[in-house]
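S.K.: Right after this note come the structures.
Read-outs: derived from the displayed coordinates by stated rules, not from any lab. This structure is a prediction, so every number in the text was calculated from the model and none was measured. Cβ atoms are built from the backbone, for glycine too; each structure is taken alone.
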Structure I
């Protein structure tokens, strides 16, 4: 599965190697990286302290990543803003700005579309088109910062796509976005979401990042999970939870389990009790999600009273639980909804 290559995708270490290979001093790489990731230049010629000859060599090395805003929707219910961006190959991606007391959070996409096939997610309805580059991922953040005139302090890789299906680009993204030469966002302010790609989860654990790993669980057993999530037919829930335990052991980081409550499927008292037993003893917390309904599926979000009862049962089992605040409902802020609607037009 291909991805576009661009200058913003090159990590500081790799950029220094390439610049030295061009016969330049290593400090030039730092200057170039700052132009790309602090000043967010639109054209190579904006690098005023770089020689014309080196600028020409950079143009030959890789193009600049350029996103164009296609649509912008601001919620009338809260301060959420949903963006659609056009990529250099005319593909469309989406991301969301969410404002919290602790800062501005951006939920970015990691792929154009998705191939995981989760039935409650609009991102996967048309399959996977291609991976995003690390540069295309960071550029979503820069474009939103420029639009709102404020710093982004938290990043969630939970938009369209399965981040761990685009593993290396996500690792490079973390390296770039946390660099002191760039936006310098701390790793603990970054969340990576996965539906449960076990080999990649183990590979990530060995790198011992301090990012938050969010695992899409959505069911207390294999039978229910397999109905919603094709990945569950490849990896059992027990295998997934064992991998989560391994991840915790390697990183000493708490795992978040995402659980979308779907009326009549996974939201009953017995489901909460079963889930509590499964998660007992794990360093984790459960994020209960009022499901965003999509017109292509018949699933309905559970009631507020069911959500509270589910939360109470988990807490009685010793599990830390939060209920995600529903944001941007009036602007189709759930993964894939807005892009799909835009493309259908």
Structure II
């Protein structure tokens, strides 16, 4: 059996796993056991599935691909114990994931693609373009690999690492179903956030799934002209179109929108920008998350001063907007999306 014709077993739903195992001539309860090993115990290989018969494990090894990422590197912040992982995929490509520890539990930021084609000017992920989409199993196993490495449960997940999740829509949707399935990790949809730079038709499609996940929009500008300077996706979708799609998402799901706004000194961080932003999203049920931009050596963007960030926040609050400044975690490691992968590739 060729690699291409083998089934990606960890990307199958609970019902699909049961059906597949039955097709191998096994009783249904074997499918339940297999699913539990993959998504409850989260083991890294068939060899660890000790209550499955050896013959079944052999059949599975011959007919399926079992995704288990290999840890290449782990950077640990001395400031707050944030951990940035570099994982190798089966084809030799690499992806980054981040573990952040909060009082409310462990949160993992996962990547949805190898590289990215969105071209946002302040992001290291997009500098080398898109290599390929990640399979649902490859997104999922970033979480599982971190749980295996730490022995700790993950309770919150953000799809905000390398890649544009809406550019990998079908695999993203399957990942969400698997992550929140009651037979597996059973993470609440409300503890899952998906970030997008604003692919309007996909935002509307996601709204119609009526999931209870949080949608985070990378907005980063208060008007169309400034968004064009920072984000090439604005050539395709006008800022008003994007905000309208966010309104639609709230109407369909009842879930408050998060607007991500990276502050770049002298570009989008003036009090006039804050006033314009407040007007742009005046009637959207939302939360604004201000992010002091992570400088990357390939770009000349500079992080806004603390004073400018506070002034921007105060201005938004005067207009009645709900706003916070993102706590900077892992500042002493390769914090920005894509930095660790790029450094590793350049070194090797």
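S.K.: Out of I, II, which has the highest value for FRET efficiency 1/(1 + (r/R0)^6) of positions 155 and 307 (r between Cβ atoms, R0 = 25 Å, to 0.05)?
M.R.: Between I, II, the highest calculated value is found for I.
S.K.: For which of the structures I, II does the calculation of distance in nm of label points 7 Å out along Cα→Cβ at positions 187 and 283 return 3.5?
M.R.: Checking each candidate, the match is II.
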